[in-house]
Structure P
């Protein structure tokens, strides 16, 4: 084996948008391989002592992005907020900080700030996904360029486990894994991949490679980009235990490999055509835990039976990516053991212990290996032919206990950066001058190659592939074309394409889609055919408020509602139909359906509600508006308003005795702003509405917008009827 390191062929941030020399804009480095070329890095250090250049107060559990002369990171603030900040890479001076209230999620506070931010060397922008599903893009000054509420718009599940995917940048795309239930034909609970135009936020494509319900909502196998067989692939692990490779430019599934019976959480590594992967679940063909595999990534379709090059069983490496360097594969298992394997054969060479809990991959730089461990251990090693040599090991403590440290090192400008529970650190040699640019002075590089001239389209995309518009608006399109290897061709002329509508009511042609205003709120597809190729755009249309819905004229639940697939329509014994939810056969009884745009503010929602009782069980039923949930709780016999289900110190509740199998009227009013006023009341249907609110909550959180919706925790049957949403 030559001593020259085999680099990852075509990885996103190296080949499509070369970073400044020595930058680390993605949590796995400029080539997404955990390898750095920096020299003169320390072999030892002590906290607040030798080798530490600066430390800034900051709390998070991810890896910082270092680019454009800045160190940027996500974190948590003030018990209520997720935050993103950038610091001067030279001296740690804070340049700016943005804070975002957390809402519509069950993620606990300690798991806020999980996903790493991603820097774009082309624009200097920063991409972050917050724990509650806010995807936000910030410019060099920290101002919002665009944002999307992934939960309210695409149905992303935000579970208690809190694992949050990091944005993957490739050429003109920001790619994100989304586990959840959306609307229409994407209403089933699946893992999907969504590509956004990185500059505008328009959806370029959505793909659903798996066809069964996901096993684990808390999947965190961040994808990487690799060019294999001339095709640019986004490769990542699924919540269903499969490894998927989709065409990065079109979203088309290229191949899949069944790794595990459980969700995958560790990213893969690609060297040439070989894909290295590890996991801690049960393999599909055995009854033990843990495996490391090498796969041939040149196949198509289901490659489970044909792609395996070698396997090494019994290593439970569930979170950290494998790292390739000079013929060895370095794997960190869940017990913080670092294993060195022969990358050609998978044979075990030697190992070393890093601590007790392994979550992050090692980083190789300057002839050394830099490793972090969840309980605050930081180890610097050197790999020899037959052993690891531990050069230095330190343990961070905070208030007499071990400090949480979930992220890995970022290497840039001749320095090491990492983030722990007690701060953002910069390590290096104080005698070595800082080699990076001043903040905002890095040279931008073009990320996206020019479209190819000529060529025969093998596939087409209608962009935007997913959109929501007002009933009086016009949605305009572009028609992208790609050759058989996924290379982009010149956009196709819309006036030579044939358009049609599926379910949607309105008119469509080369000038765009114009909804039928009389049809009100609706959802469906715009279809296009060009040269025998087809593409679609999924469109939701929203009429101006007020909205009213009694469900009587519908054959099924509203198809344009996000997450409505867990609900159904039922016949009401008193006449008409109701929106109905039953206890789940498996999994969680909790369910949410968002019925409008996430951009709505200052709204009131009301509906008739009813909950059955079975034995001692009586379900919880509620409404959502402006980022708040009003929940009438059966077992507790109380009324509660909250924005964050797992952090109830930011909520208010009152005792409220109510009867099962009885119709009530519920009303929730939210005034959004720098502070929020939330009011709720419930009374028996048919009786006069009480003048006073049963519950009043003045919240200083500053939630500015939020989609209206319905909420259920259906331990028994639940019903809604005569729903109404109005502007305050």
Structure Q
């Protein structure tokens, strides 16, 4: 093979290798021996092991929760601290949904430092979901805070530092709400570090700040030794329904930093969230980063730095920060500069832009089509066990589609037209991104600059534009490849077509520079070779196991009993993959909606196994101004672990109150039902007030949730594969009744 061919193959192989290894650009560093006074990962994990004990699920207001809290208090006392426990009812509603959670919570608070001054608060939650032991969520926060408290308790601090281990986060951010409503200490706080988790591995990401973010970013950039943060992520986080305790605390004018790990979501809220699955590297980095931020804030209150900043880390080594106004101005200048360059090179620019646009669109459409085709052969989340294969297949498809667009549309064009078209379209796409998430401008500032500089110097120095184009691509890859990898982890591959657009963004500049080499071969040869590689990638995806012992299928079994219909059903909540042997597939109907959820399930007839539903008694009613009603109810749980009240979309519910703790329903959609969930043993006998605008009769669906299945479900549970497990909620039994008020 001639030298140009070898060079072309070598560069393409290096590009594919870079794409395959992009995840290595964002990993938690190896655990190093603890320095004197530094965070000790082994010691932190040992403390967490003692707190979790036998690693049973310990949801809010349960006996297992009491046991974990007792061991947590013993750890704090063993360190020489004097923790206090506050107990209160709390209700909380999400602003974007029609759901409210309520429970009696018990928060644990320990304080160090002087008695006076504005307080720094470190927060994590010690409760888990009913599904798993929560070693990462939020054991990583508990472990980090215990170690930080032990290191800082004997130091001379400039102001008080409080450690809040709250309960009920998983039931609706209830511990945070109770802290704000009932703990006098909340009024003395001015800064918060919150620690969370959505997985068991990966780097410690600082993904949310207070707004405006000037003071928070000033603290973070000086304290972080391995920063993993960017302003686009924080903007997008505000647009999605996910929430942490910071969602509650953000109502206060505090300086806030919110940290989490997100690697391997398949173990999140499942029985797989255990100590042996928790990556010590993640614990170590989380501990070191939050310790550094706590030490900085403990010595001085945050600077009163008003204003908004855009920022992005570069390979976890440094944080690049710029005032938002300056970033927007620089972005606008770059867009105008490339528009001017495009005008100067307008001959052929339209065709070049068409080729680049075809590469983007073709990549997304082709990945969508191939994913759909594989899904026909094997329904479900077929990539769950091997997301790295899915990522590589997506990248290879984008590479092949981009090569085809350049070969068949842009073959007669010079590289300078293609370079100009690429960067102009890149900035126009960024303009759309910035409209939705202004912090995304941080990813558009540095990469185009070398290209502009090279174009300006080309007449004086031949080859300057080529050098500038390569430097621009290098910066593009360094910023966008880690972002792509973290996005794949966070959003998973149902949106693989969107990831293909970013993959095309990463490969197009290289393909443009390879155009003279590719032009030596028949027009279809390079795209065909890359297409074959992409097809091989999809074949690997199609043949690889869909689930594994480490990355299990979400597969929940339920029993539902309708008291009015005197009818029972077996239910399966999974990802749509074929049911395993032992589940009579023909008996299970698909797409069945149940009263306790808007997520559809498979349902099959079950034996009549009556369950006692909750009882709700109306004990008072008061007419409100405007025709509404305030209805007071007493709940008897009748053995249920949780009680759920459902109001239909036209029920006019607006607010709920228990024991003086009020909460309003969020906006949601007009077609969404209203849900009120009371979690824990204290729901038995609880008195709840409902405010409704509806003057006429109001029908509520009463749902009692018992964790576990009746004995008759044993054959189904035994037939569940070893590579499947309940996630987000445990196997449960539901008793349904209705009441008219």
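Taking percent of Cα pairs over 33 Å apart from the coordinates of each of P, Q, which one would give 57? It traces back to Q.
Please state which of the structures P, Q yields 15 when relative contact order in percent (Cα under 8 Å, 6 or more apart) is computed from it. Attributed to the structure labelled Q. Name the one structure among P, Q that Cα Rg over 2.2 N^0.38 Å, for residues 573-708 alone of 1.05 was derived from. Matching structure: P.
Consider the structures P, Q: one of them gives -13000 for helix-only ellipticity at 222 nm (-39500 (n - 2.57) for each DSSP H run of 4 or more, over all residues; to 500) as calculated from the coordinates. Say which. Considering all the candidates, the number was obtained from Q. Computing Rg and Dmax of the Cα atoms in Å, for residues 261-652 alone across structures P, Q gives 28.2, 82 for structure P. Looking across P, Q, the calculation of distance in nm of label points 7 Å out along Cα→Cβ at positions 429 and 533 that yields 1.9 traces back to Q.
No lab work stands behind these numbers, since they all come straight from the coordinates. Note that the coordinates shown come from a computational prediction; the quantities given were computed from them, not determined experimentally. Cβ atoms are built from the backbone, for glycine too; each structure is taken alone.
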